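Multiple structures follow.
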Structure 1
Amino acid sequence: MRISRIATATVASAALLALAGCASQSAEDGATADGPAALSDGTLVVATEGTYPPFSFHADGSGELTGYDVEVARAVGEKLGVEIEFQETQWDAIFAGLDAGRFETIANQVTINDEREAKYTFSAPYTVSPGVIVVPEDVTDIASFDDLDGKTTAQSLSSNWYALAEESGAKVEPVEGWAQSVELLAQGRVDATINDKLTYLDYVAQNPDAGLKIAAETPEQGEMAFVVTNDNAELAEAIDGALAELSEDGTLAELGEEFFGEDVSK
């Protein structure tokens with residue numbers, strides 16, 4: 001059967017419209033033909049504190065930015081073929097910066113929880129660890145989360161541990177991070193602080209005479225991951241792929257060994 005030029009043109013027009021529709025949908029999803037729009041300029045902007053050892057800190061206090069989260073982010077960038085640009089941001093302002101588009105993701109031990117999942121999109125976790133109550137070593141009246149009822153804990157107001165402290169009945173003294181929490185504990189101005197176990201273990205390894213101990217652990221393991229805004233979900237998928245490769249080739253295990261003496265990604 002002979003196909004007329006009009007029919008051919010009609011088919012071609014329909015195909016072009018379909019392709020345009022696909023391109024429009026990809027743009028709406030934050031994707032391009034070559035991957036996430038966030039990576040289109042060859043750079044991934046990552047927020048991190050820079051004052052949160054061993055996850056994000058400056059070597060010798062003022063040297064190169066490093067830490068477990070920082071090196072994981074750099075390794076992800078290598079897998080994605082992009083440069084990582086870090087923006088150091090205080091924890092209490094870090095989600096506001098993400099919302100405002102100052103950076104595309106956060107690498108700073110962001111714990112996955114229901115409240116955050118309702119607002120953001122997470123990558124697969126790259127750190128798994130329980131939370132712990134940290135107290136001075138001579139404290140005997142705090143041995144469980146129930147024992148925090150009526151006690152005062154030091155917490156960052158936007159942290160996952162703040163919510164847990166409140167749920168446990170504690171009065172919360174707001175702080176900017178772990179270093180200030182430990183300082184208040186040493187001064188006797190708070191009774192306890194809740195944080196990630198890995199943070200505590202690294203601190204006592206560096207400060208063996210700190211006079212602190214773990215009073216209790218959460219029964220479940222916390223999972224920490226990269227986080228993006230929901231309109232950038234395509235980026236989270238790309239990071240997932242990079243993390244899978246880093247797990248398979250042993251890079252995540254090696255970074256865990258370097259900073260903690262064990263693989264903390266599983």
Structure 2
Amino acid sequence: MDAPCFTVVIATYNYGRFLRAALDSVLAQSCQDFELIVVDGASTDGTLALLEEYAPRLAWWVSEPDRGQSDAFNKGFARGRGRYFVWLNADDILLPGTLAAAKLALADGQYAWASGDFVRTDATLNILTCFRGPTKQPTWLRRADAPITVCGPSSFFSAELYREVGGFSTDLRYAMDLDLWLKFMARGHYPRRFRHYCWAFRMHEQSKTADQFSAYVNPRAKEIQAEVAALYARLGYRLSPWARLLSAAQKITDGSAWGAWADTRAFRGKPALLIASKV
């Protein structure tokens with residue numbers, strides 16, 4: 001059997017109330033060249049019954065104790081046969097057309113990593129804000145001290161590159177994605193940007209990382225900031241103020257900043273599924 005283009009891994013723990021939407025958002029993709037894996041950390045909220053319902057459509061799934069989200073992702077990707085990997089949090093969704101857009105961006109084989117755009121939503125998946133990365137990353141921004149302009153499940157990376165850097169660091173609770181991007185960058189890999197809203201990031205009080213944003217400020221935000229600072233120190237990453245300024249200017253000149261602002265105004269309060277069919 002030929003390897004699929006994508007392996008999609010969903011990690012979950014007691015998020016059964018959101019999980020069906022996440023599963024359906026992957027299974028409904030127009031590009032069906034993928035396998036779907038779910039790693040559950042021994043949930044007690046009815047998740048197991050849902051996974052048994054979806055089992056015929058999953059490449060593999062497991063429900064057992066783990067050492068956290070990073071461990072769950074590593075466990076899932078260890079089973080992956082896809083040429084490219086992407087993960088999805090159980091409380092988020094992939095937006096329509098995402099895998100087709102990512103496959104097109106990676107089709108010529110010049111890049112091991114591609115990244116699209118995302119939206120933040122409320123708990124009912126109505127849009128709060130839209131985020132667009134720079135349309136292109138010029139050579140003068142392809143540097144180890146450049147800003148990180150990719151986010152979570154809007155990023156698609158080769159299985160080979162993931163294995164080369166050793167996957168996710170299991171000692172990280174919040175910044176495992178930043179760690180992965182920085183390890184990619186340290187090896188000279190930067191993402192190919194493509195214009196598509198890929199990921200709806202659901203903001204709710206129980207979210208592990210939503211509280212880093214102003215709408216959900218609580219003491220955990222300090223934990224996130226401390227972990228990020230420790231990670232930067234460990235990897236020797238220091239953001240160049242000049243690179244940051246150039247990146248901001250790039251987003252203005254290529255229309256990314258304006259486009260995100262205009263989309264936020266146009267789609268704020270509307271269902272996230274609507275944006276993929278309109279933009």
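When FRET efficiency 1/(1 + (r/R0)^6) of positions 193 and 241 (r between Cβ atoms, R0 = 41 Å, to 0.05) is computed for each of 1, 2, the one that comes out at 0.95 is 2. Thinking only about mean count of other Cβ atoms within 10 Å over residues 113-120, which of 1, 2 has the largest value? Largest value of mean count of other Cβ atoms within 10 Å over residues 113-120: 2. Taking volume of the Cα convex hull per residue in Å³ as the measure, the highest value among 1, 2 is held by 1.
Tell me which of 1, 2 gives 2.9 when you compute distance in nm of label points 7 Å out along Cα→Cβ at positions 145 and 233. Kindly include the intermediate steps, with their values, before the conclusion.
Values: 1: 2.9; 2: 1.9.
For distance in nm of label points 7 Å out along Cα→Cβ at positions 145 and 233, the value 2.9 is produced by structure 1.
The numbers here are math on the coordinates, done by the rules we state, and not lab data. Note that the structure is predicted; figures quoted are calculated from it, not measured. Cβ atoms are built from the backbone, for glycine too; each structure is taken alone.
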